[in-house]
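Once you scroll down, you'll see the structures, which are given as structure tokens.
We did not get these values from a lab; they are worked out from the coordinates using the rules stated. Predicted model only: the values in this text are computed from it and were never measured. Cβ atoms are built from the backbone, for glycine too; each structure is taken alone.
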Structure P
Amino acid sequence: MDFIKVETDGPVTTVTLNRPEVMNAINPQMHQELQAAFDAFAADDDQFVCVVTGAGEKAFCAGSDLKAADRHRGYPKCGYAGLIERFDLNKPLIAAVNGFVLGGGFEVVLACDIVVAASTATFGLPEPLVGALALGGGVHRLVRQIGMKPAMGLLLSARRIDAEEAARLGIVNEVAPPGELKAAVDRWVADILRCSPMSIRATKETAMRGLEEPSLAEAMRKQASYPAFAALRGSEDAAEGPRAFAEKRPPVWKGR
């Protein structure tokens, strides 16, 4: 990997966008490297959580590298950053962001499940300022995640907002002082790891697929047929949880 770093620590994968000299702007090779990294995470049954972050203090990611000679080359299989069209990933993704979170970088963040931001983070979709459109999921995810009027205010003005405003709008789960960003992310990871990985996957899949159903009643009717939910019911984790509770001990999750 030339433009990203991938590290594992127990069941946790960390993917770091690693071009700090250009605010971690994404070039075509970086798209392919991210595709490979997220493919590996998704396929590894021993990896339960992925943290996505950017190198350096200046930016999480400023979006696409507009100076890349081959920037018009197509995106990988799962879309921008190998992530924004990865609709079948039921493992949790946490974005740890600081500095500028712009354009495609913001779209990567919107594709994550939990967002922890340094108080110095700045968010925006400035594509209209350069005659472009936030087609990496930005226009679609933003209106779904924060509502039509707040989203259109950001999309049509190309305004930037700070971390506190992003939290108020529901884009960010927690704002931390810059020096405490990693500690805040680690707390979220620890909380997730206390839970059964099978339960976490079933929870994410059920929530996301339920949004696609025409009604709440239909979502509840179909939830038992969702693959991760069905896998949980017959899993070792489903047996371990009640057993550990009865024995008054912490559960030992296997993720199977």
Structure Q
Amino acid sequence: MLANYHTHTPRCQHATGSEKEYIETAIQKGFQTLGFSDHVPMPYPAGLRSGIRMDMKELDNYVDTLTALRKEYQKDIRILIGFETEYFPAYFDALMDKLRDYPIDYMIMGQHFLLDEFDGPYFGALTSDPDCLTCYVDQVIEGLSKGVFSYLAHPDLVPFRGDPDFYQKEMLRLIHFCNKHDIPLEINMLGFFGGRNYPCSEFFSLAAKEGSSFIIGCDAHNPGQIIQPEESPEFLDFLEQNHIRYSQELTLRPVK
């Protein structure tokens, strides 16, 4: 891997390590590009405070810190400023209005919830409900249609245990949309090494057959999770078994 675009900071309240530690680890590991994509702050009403993302008042510090580090390390590595963002219709327009005031290089979509983190549902919970899977696909497609997301993080987040034919039908809907609009699908290393339900072979073998574009994301929540695929024979086996050929480059879509 020459680039990792999925890197967090402690501002999200569930990551550790300084930005410098992530950057220096990436340099040591041979990365040429490191994109920070911490969980985006949401313009929630007064009284609603997230426990899984930075607050809006931290936005300036996030951008200023990374801008300074980009200059400091410009001879060693390319630093990009981004966000992992969910599409919450009630807040999306206000969020974009806010982000346009900042030098944001890119956003990746990581859809964890339907309405928001307070009203749910959480898409990573085990389910056999076909409506949950359909809602996930509908929400992701609607969000990706906005044209501001550079790739789809952990597209196989939903651990669906219902009818496998229904799973395939809904996932093909998502895969075909992404293929049509040149949106790469992320193979999430944090999920793999953390023993989560993603990345899953059922999804990625299907996407590979459909000719999808793939990109690997460390999804690093501490500097030690900035790693190369070659460090894990098991991860390489997953890629080979599912016929995955991943890209080294990413077309960055503007925040507009």
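Once mean count of other Cβ atoms within 10 Å over residues 47-54 is evaluated on every structure in P, Q, the highest one turns out to be P. Work out the source of 22, 17, 16 here, i.e. which of P, Q gives that when semi-axes √(5λ) of the Cα gyration tensor in Å, for residues 95-222 alone is computed. The read-out was computed on structure Q.
With mean count of other Cβ atoms within 10 Å over residues 39-46 derived from the coordinates and found to be 13.9, which of P, Q does the value describe? Could the numbers behind the result be given before it?
Values: P: 13.9; Q: 17.1.
The read-out comes from structure P.
Figure out for me which of the structures P, Q the number 14 belongs to, where relative contact order in percent (Cα under 8 Å, 6 or more apart) was derived from the coordinates. Answer by label: P. Tell me which of P, Q gives 18.7, 62 when you compute Rg and Dmax of the Cα atoms in Å. For Rg and Dmax of the Cα atoms in Å, the value 18.7, 62 is produced by structure P.
In this comparison of P, Q, the computed figure 1.00 for FRET efficiency 1/(1 + (r/R0)^6) of positions 87 and 183 (r between Cβ atoms, R0 = 30 Å, to 0.05) is attributed to Q.
Taking 4.0 as the value of distance in nm of label points 7 Å out along Cα→Cβ at positions 23 and 127 derived from one of the structures shown (P, Q), identify that structure.
On the way: P: 1.7; Q: 4.0.
Structure Q accounts for this read-out.
Assign the value 2.0, calculated as distance in nm of label points 7 Å out along Cα→Cβ at positions 119 and 191, to the correct structure from P, Q. Matching structure: P. P, Q: which one has distance in nm of label points 7 Å out along Cα→Cβ at positions 79 and 143, as calculated, at 1.4? So the calculation was done on P.
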